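Only the coordinates and a few stated rules stand behind these numbers; no lab work does. Because the structure is predicted, anything quoted here is derived from the model rather than measured.
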Structure P
Amino acid sequence: MFVVFRFILIPFGLLYAAGAWMRRQYFLRTGKSKKSPIFTIAIGNLTAGGSGKTPMTLFIADKHKDRVAALSRGYKRKTKGFREVQIDDLAENSGDEPLEMKKAAPSLPVFVCENRLEGIRQLIQKYPDTSTVVLDDALQHLPLKANKYVLLTGYQKPFYQDWPMPAGNLREFACTAKCADIIVVTKCPANLTDAMADTIRQKLEKYKKPVFFCSYENAFPVNADGDKLALGTQVLAVSGLANNEAFRSWTNDHYGLLSFIGYPDHQAFGEKEYGQWALELQKNDNAVILTTRKDFARMATIPGWMKKRIFMTFTTPKFLFQQEDAFIRILFNHF
């Protein structure tokens with residue numbers, strides 16, 4: 001039944017993608033896309049959500065290290081315009097992903113602005129020594145012409161196997177991959193073989209771009225005091241991600257999963273959710289809450305007693321086949 005329904009939606013998806021293609025052509029052919037005065041790297045994907053853009057943004061910013069800043073739209077924030085994200089900010093003011101980046105890398109200047117060119121202009125005024133800006137989720141931000149585009153695609157469902165929305169999850173036609181400088185297949189199995197990778201390389205060969213593979217490893221969960229969560233501990237797992245199932249599965253493999261509560265991506269947490277978690281914790285006095293760093297950024301109003309029982313994990317990219325040096329070399333070859 002679902003397959004039939006999706007088949008019915010295909011014409012609408014083609015119209016949607018055609019509109020996105022026409023918009024891209026308009027910006028490219030009329031000169032409306034403008035370059036930034038400093039070097040910019042845009043991280044993005046063709047699929048809506050779940051490819052690991054924020055961890056990759058942090059990874060690239062860390063590899064660059066010197067005079068780098070991160071800029072995001074600040075999805076679902078209630079504020080408007082340019083804003084520097086502070087470590088004690090609220091997700092509703094900055095967006096959960098920019099706040100996650102700031103908490104993960106306190107020394108990294110992180111900003112949000114819907115207009116990326118204006119955001120770059122203002123951040124340069126504030127930090128004039130900035131040499132590079134890494135843009136989170138900017139493949140479709142056409143007013144800016146970035147120096148480098150990194151296209152991420154998930155291993156489980158790469159963009160070339162998908163359909164445009166609403167029939168599938170593509171934001172644009174798959175051929176838009178030709179606009180990227182690098183394609184990274186993310187969230188691969190850590191034991192990915194050369195043969196398995198070659199199958200994907202062959203599918204991506206027509207886009208004529210360097211292809212890299214990386215797994216996304218979960219860090220050892222810690223609480224606010226830095227204490228590690230012992231393997232096998234009984235946990236209530238909570239997440240509001242594009243792919244909750246991956247987090248649930250990882251938790252089940254490493255901890256005693258009492259129950260799992262999944263929410264839509266970017267879900268705002270409040271008294272209703274905290275009350276639900278409290279009822280679950282009452283079933284086991286020794287249980288703790290396991291969540292992600294991104295989700296924790298949206299828990300500013302969580303009761304103090306519950307906050308003490310929260311442990312957080314996060315994912316970091318790990319390039320396979322010893323590709324990391326080549327990836328960095330291509331990305332930063334302007335130096």
Structure Q
Amino acid sequence: MEGESMPTFLGLDQDVGDVDIAVLSLPYELTTSYGQGTAEGPRACLEASAQVELYDERLGEDLPAGFSIHTIPDWDGQEPTLLQQLDSMTGYLAPWFQGDCFPLCLGGEHGILPSIMEAARHHPLVENDLSNLTVVQIDAHGDLREELDGEIHSHACAAARALDAGIGALYQVGIRAFSKEEHERMIDDPRITTFFAKDTQSPCDGASHWSKWLETLLAMKGPVHLTLDIDGLDGSLVPATGTPVPGGLSFWQVQETIQTLFDAPDATIISADVNEIGVQKESPLTQFTAAMLATKVVSSHILARRKGTWSATNQPHGSVRKPIQISHFSKQ
């Protein structure tokens with residue numbers, strides 16, 4: 001809010017200089033169709049993150065673990081129309097998709113995804129051809145509608161717009177709420193692979209479907225963007241998200257998805273977003289859950305760097321790169 005200082009991710013001090021991980025807040029909410037409040041989600045997530053334990057068992061030490069994690073001043077979203085806001089968002093994001101650092105976006109409704117895709121288009125590994133990019137989507141909803149209430153840029157169309165922009169493949173997990181139109185596209189579009197919650201959460205054979213999902217993640221190749229709509233989790237864990245849905249993924253399943261994806265030996269996770277963060281007034285559960293998962297994204301990225309399996313440029317894995325510097329991108 002105006003006049004208030006921006007909280008920092010994990011409560012970490014901000015240092016001017018090299019940036020390894022940029023945390024970008026997108027308080028965007030123009031097309032929500034049910035629960036409101038996602039515009040306040042990024043700040044709530046940052047505030048909650050100050051209470052997350054810094055120790056990561058896989059890293060064996062506290063974050064930032066020798067890396068620079070910088071919280072970027074949030075996108076202001078002052079443009080008068082939806083399309084102008086989407087363009088403005090892309091402009092805000094683009095400097096952080098140059099292969100010099102890892103961008104983690106906090107939203108905001110899932111309508112942020114098309115702007116992220118446009119920013120990712122110019123990433124060195126994508127090379128202005130989004131068919132080189134794979135998107136992994138954790139979500140309760142298909143987000144594959146052509147339009148909702150007459151709006152083609154609705155949050156309910158985010159994955160459809162990413163496909164229209166030309167992404168090479170979309171892998172979905174946690175899906176359990178979708179229209180007939182969306183279901184048909186999941187079946188008919190060869191670029192889409194959907195792991196439905198009714199299968200992965202089945203008490204009878206859910207374990208086999210879940211193992212197949214993890215195998216699929218480990219086999220991925222090339223640049224990947226992870227989009228994590230927190231309503232992919234069971235609604236009891238994120239009751240303040242826009243549309244909490246029962247029958248979703250457990251916290252540990254989402255955490256395992258993040259870890260496994262970053263462990264894929266032939267994939268480079270170039271960016272991620274955590275979206276549809278609502279503000280739970282009576283309890284911090286929703287925003288704290290989002291903050292814990294965002295932290296797992298960061299620690300998994302750092303581990304991939306340490307193992308030499310992350311390089312966001314066309315240089316070989318493990319090569320030395322010049323990190324982006326905080327200076328002219330910061331608000332004064």
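Taking -0.63, -0.91, -1.37 as the value of log10 I(q)/I(0) by the Debye sum over Cα atoms at q = 0.10, 0.12, 0.15 Å⁻¹ derived from one of the structures shown (P, Q), identify that structure.
Answer for the origin of the read-out: P.
Name the one structure among P, Q that Cα extents along the principal axes in Å, for residues 167-262 alone of 34, 32, 28 was derived from.
Q
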